[in-house]
Structure 1
Amino acid sequence: MSNYEVIQAGRGHLGITFRHHFRPINPCQSGEITVPHCMQIGMDRHGFDCSGLVVASLCQVLGMQPAAWPMEHRHVRQLQQLTTTDDPEPGDALVYWPRWPTERAQHIGIFVAKKQVIHASGIDGQVEEGPVENDEDFGKIEVIPHAVLLGIGERAVQAATASA
């Protein structure tokens, strides 16, 4: 599986509505934990949140349903633990950290090229490709290599196959 397959999968969702999966209710404490509801909302053609778009795109490449993705890697706040300071390659995920003091990442998208990211924009209300709005407001941007993310999904597929 190539990094360009991740980009193509992300592009297949362009124009789909942005959807918070934890509003109006917030069972996952804004991404601190993952509950079954998180695996059903914000990860499909009814609407994407930022991490749901990344996960759904990876799942498409892997031929798996987003609900089968490991729950412990559903939210940007969980995925942030996988970041590196490496230079991004196309298909990698970019994690955006707010400028204000916090331990939590704020946004995630699929890196295409310099200033070109496929992401579910809460500001514009849809999945789009281009610069992340107000990216200068973020204190740092880190990378999750696409190979790491695809490896998480591949292990989930193997575990499901072994238990079947």
Structure 2
Amino acid sequence: MISWICFEWKTGDLPRNAVPSAPFQIRAAQKSELEAVARTIRSAFAMDSVWGDVSKPLAAKLALDIEAAFDLAEPSCIVLVHGTRIIGASLMDSNPDAANHFSSGPCVLYEYRNRGLATQLLAASLAFLRDGGVTVARGLTRQNSLSARFIYPKFGGVPQPFSGDPMKLPAA
């Protein structure tokens, strides 16, 4: 049995300015970066063994979510860059009523982990959602994932059990 949990944040209570230190930058994704974002997200999930048993349905779900996010006039995605290289991404659903606002969650390439960058990407993602009118942001993840243990509890993220199959939620 797969145990899922849903973290919730009240976006009005969040810090206003989360800016990574040089040489890193967080910014809105550009339409031309779809493939780089997809590679980054796939790579980040591939390096976390907790997702191995659902890798095929997860890849299919993420592909749909990425397409949907980049079909918008402005992609519903932010990226973390080091120079010109995309080293992290966060794909979001800015519909205030979405069951899961974090289609991918903050994803950082393996070689850039353990530097606090995922935390900064989460802060920027929450700000993106807040600025888009989301007052309560929700992020679904597996109970023992890296995000559940180390990232989503930050900024007052409150975990709650989730029943259902997140792989069958509508695309972002």
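Laboratory data are not the source of any read-out in this text; all were calculated from the coordinates shown. Note that the structure is a prediction, hence the values are computed from the model and not measured. Cβ atoms are built from the backbone, for glycine too; each structure is taken alone.
Here P(r) over Cα pairs in 5 Å bins from 0, in percent, for residues 8-63 alone was derived from just one of the structures 1, 2, and that gives 4, 13, 16, 15, 17, 21, 11, 2; the source is 2. Computing distance in nm of label points 7 Å out along Cα→Cβ at positions 32 and 136 gives 4.1 for which of 1, 2? Answer for the origin of the read-out: 2. Here relative contact order in percent (Cα under 8 Å, 6 or more apart) was derived from just one of the structures 1, 2, and that gives 27; the source is 1. Here the criterion is distance in nm of label points 7 Å out along Cα→Cβ at positions 40 and 88, and among 1, 2 the highest value is seen for 1. From 1, 2, which structure was distance in nm of label points 7 Å out along Cα→Cβ at positions 48 and 152 = 1.6 calculated on? So the calculation was done on 1.
Of structures 1, 2, which gives 47, 36, 30 when Cα extents along the principal axes in Å is computed from the coordinates? Only one of 1, 2 returns 47, 36, 30 for Cα extents along the principal axes in Å, namely 1. Suppose you compute distance in nm of label points 7 Å out along Cα→Cβ at positions 24 and 104 for every structure in 1, 2: which one lands on 1.5? Answer for the origin of the read-out: 2.
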